[in-house]
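S.K.: The structures considered in this document are given below.
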Structure I
Amino acid sequence: MADYIFKTPIAEEAPIGKHRLFYFRKGNKGISVVKQGGAYKQSRYPLDPSVESYQEFYQGGRNHVVDEATKTALIAASIGVTEANFTAI
């Protein structure tokens with residue numbers, strides 16, 4: 001089986017600072033992906049104590065190595081993860 005690098009989904013957020021010019025610039029925010037109760041879901045701001053209770057946790061804004069079965073399950077979950085989120089190793 002092949003392995004893949006999984007890049008979590010991102011969302012554009014603004015403003016990125018307090019100065020008035022920062023209101024015209026958007027920044028990318030990585031969205032975490034978690035598996036809880038057998039189902040995958042997105043989590044914008046996971047809490048530290050709850051991270052240990054997840055079956056799987058993919059922190060937003062990071063690269064994660066996953067196998068073919070996990071890739072297929074993430075895409076099938078319909079949570080905004082597509083083929084574009086994966087790069088073959």
Structure II
Amino acid sequence: MKRFITFLSPNKKVIGAVITLIVAGAFFRWEVREVNDAQAGKPIACYRGVVFPWQTCGASGGGKPVNFHVRHWLFYGLVKIEATGTTY
């Protein structure tokens with residue numbers, strides 16, 4: 001136990017920074033979003049990247065029917081959520 005405490009003493013800031021980065025990174029998600037026109041079948045939008053927790057998936061057609069396929073990876077890729085459907 002004494003050896004463990006002597007290791008932690010000089011490395012408090014580094015250990016705190018690593019823990020903070022791990023917790024903060026777990027809240028972000030990676031998203032792959034594909035939105036297509038339901039009638040014509042043409043792609044409207046395709047997005048791949050980091051999404052913040054307060055952002056929605058953004059699959060909206062503005063009154064026209066659209067098909068969407070959204071995949072989210074959370075907690076550093078440990079959890080995968082997938083949604084497919086049609087909306088207006």
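What follows is calculated from the coordinates using simple rules that are stated; it is not laboratory data. Keep in mind the model is a prediction, meaning the values are calculated, not measured. Cβ atoms are built from the backbone, for glycine too; each structure is taken alone.
S.K.: Kindly point out which one of I, II the value 7.4 was derived from, the read-out being mean projected area of the Cα convex hull in nm². It would help to have the intermediate numbers written out before the result.
M.R.: Working: I: 6.8; II: 7.4.
Comparing all candidates, it corresponds to II.
S.K.: Upon calculation of FRET efficiency 1/(1 + (r/R0)^6) of positions 14 and 46 (r between Cβ atoms, R0 = 25 Å, to 0.05) from the atomic coordinates, which of the structures I, II produces 0.70?
M.R.: Value 0.70 for FRET efficiency 1/(1 + (r/R0)^6) of positions 14 and 46 (r between Cβ atoms, R0 = 25 Å, to 0.05) corresponds to I out of I, II.
S.K.: Quick check on the output: 40 is relative contact order in percent (Cα under 8 Å, 6 or more apart), derived from one of I, II. Which one produced it?
M.R.: Working through the options, I get structure I.
S.K.: Among the shown structures I, II, from which was the value -3500 of helix-only ellipticity at 222 nm (-39500 (n - 2.57) for each DSSP H run of 4 or more, over all residues; to 500) calculated?
M.R.: It was calculated from structure I.
S.K.: A further question follows. For mean count of other Cβ atoms within 10 Å over residues 6-13, find whichever of I, II sits highest and give me its label.
M.R.: When mean count of other Cβ atoms within 10 Å over residues 6-13 is calculated for I, II, structure I comes out on top.
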